[in-house]
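Each reported figure results from applying straightforward, stated rules to the coordinates on display, with no laboratory input. Everything numeric here is computed off the predicted structure, so don't read it as measured data. Cβ atoms are built from the backbone, for glycine too; each structure is taken alone.
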Structure I
């Protein structure tokens, strides 16, 4: 054991696989068994061959199994991505298999829509209540004038509400309402009548509890099954689950449901590239069948359906949001440790840290876009 009770790294054998990994890391500022908090501490001699054989999936699973440690995974991920190892860490066969699979199967069809809810969002409200803040927002906060997570999340909710120009009595649809964060905010502070939909049973149950007494209805329903007309529509952190084969259907649905003088706010993580790919570790353990849209995907799918009024990028704020979630998770894990295993703890630490590093490296973005049918005159978006 080391002096601070951490498991000491193993002595590294001079093997071909070790030398390959060291060559990949050369110039990144990351060392094996080094002294910096972003250095990788290797605990298992087969770590190198596992990573080279399985790519990012093996790297993440090896962490979950305790084969390596890193004090600041977020800083390690930032350096890896800035060094250009992000794409190289995805095996060509992984990308090819996903393209072939998604080419023949609609990975986000109605029949498959509830998989991510059952895998991730239904994992346990006790976990998410301790990781998130009291708004239960599970999306990027807006840190422009905020200095804590709660204020950043309230600012994000209010930013979307102001962009929608909600007035009392308006009928608002929240596609992917989560635990009712925006629905509660819009009903309580703007006098809206809100319908929220989610594909998570646990989210729906807690969302209804949190919105009790407000003009809010939360449904366990797929967006493609919705009927009715709404003055305003919002979707925060859900479009990542739609999938490229369904983008046109999604925008067709929004256009069908939105009143002629309505507004739609889309809040989504975005990719710098239009390449259709998925991180195999994230796909397996966190968000099955999730795909990040590119700016081109959004523009093409919305064309001739809706008019784009505004586009804002505050992806850098997601780094700070994820690190706040990680701090909450670590501080409160002891309260729920008996309900989960050690692999779950390490899975969430890895997920939150790696994502924070990705946003810090500007490898992925966070966009809020505003659409209308034909907004009369000039649309001015608040910031």
Structure II
């Protein structure tokens, strides 16, 4: 059993403990209301998004060096400048719009709005968190004239045009856990024993079995004891965006694999990870609301979803995308003799392109109409 008194990496503050305890109690009440068990997807949804208490809804700083993890835009300006050049070259003339999901603290939005090649672009941020919206506005306001070109939405637009962008947003969508059992599968969920959270397996929910990867079960590709994730909510999200896309492209940047790599027999405990203070962990039931919970993306399944909606495209390693988009040309604009400017950019390029860093661990998917 996992005790909620064990911190992921060092003890939280008194305020954070109180917030997590309140969320823990809400989760226990939810479990009780559902007969003593909830799928992990529901636990993950509460842990990350419960109003006022979830990891992304509490207002705690989670991004950047002072938070729990750093995203590509926060490494410096090289990533955003390369991406802006690519976006400027593919945006339709009659749809000069960028719609960003999961904009975090607004770093990428501000960087793209400051790019000269995107000076005529309208920017839309879809954000449900009031705390994050406020931080995004501060970041965008630092770019002269950018606020006039930016609007915030709290719901999915009926129509999408231009570039629809998501950087590390898919991995934070709740996933279901399936474990092989007697030639079939059970779904791993969460129960409460004397007020403490613990794992419990039950018959799979219809939502879990609706995921594309669940088709592997019928083929016998889910052996006994094999534990991994399926992603029906990611698939539904991409399908909704694809249906609404009139002209342009969906662009998602995240860590993930093709399906064969994702469900490799040796990856028999899945990809679920927690992040706290720049360290990774594997105890998602501990201190809910105080650590990020993520799972890698099955990009092949999402490409199938996009294709069914009439979109074309695929996914490649991030290093390949950035090289094709001209990252080395951007880097070459700064002289190596100017060490103060060149060395940070060179270090950023190494992290973005190195197979041991983000270059192969992350992928970029582009699906367009």
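Some points to look at:
- Test item: Rg and Dmax of the Cα atoms in Å, for residues 197-332 alone calculated as 16.5, 48, pick one of I, II: I
- Structures I, II were shown, and relative contact order in percent (Cα under 8 Å, 6 or more apart) at 21 was computed from II.
- Structure (I, II) behind the derived value -10000 of helix-only ellipticity at 222 nm (-39500 (n - 2.57) for each DSSP H run of 4 or more, over all residues; to 500): II
- Each of I, II could give semi-axes √(5λ) of the Cα gyration tensor in Å, for residues 53-260 alone, but the derived value 37, 21, 15 comes from II.
- Which of I, II leads on mean count of other Cβ atoms within 10 Å over residues 37-44, largest value: II
- Read-out distance in nm of label points 7 Å out along Cα→Cβ at positions 29 and 205, computed value 1.9, structure in I, II: II
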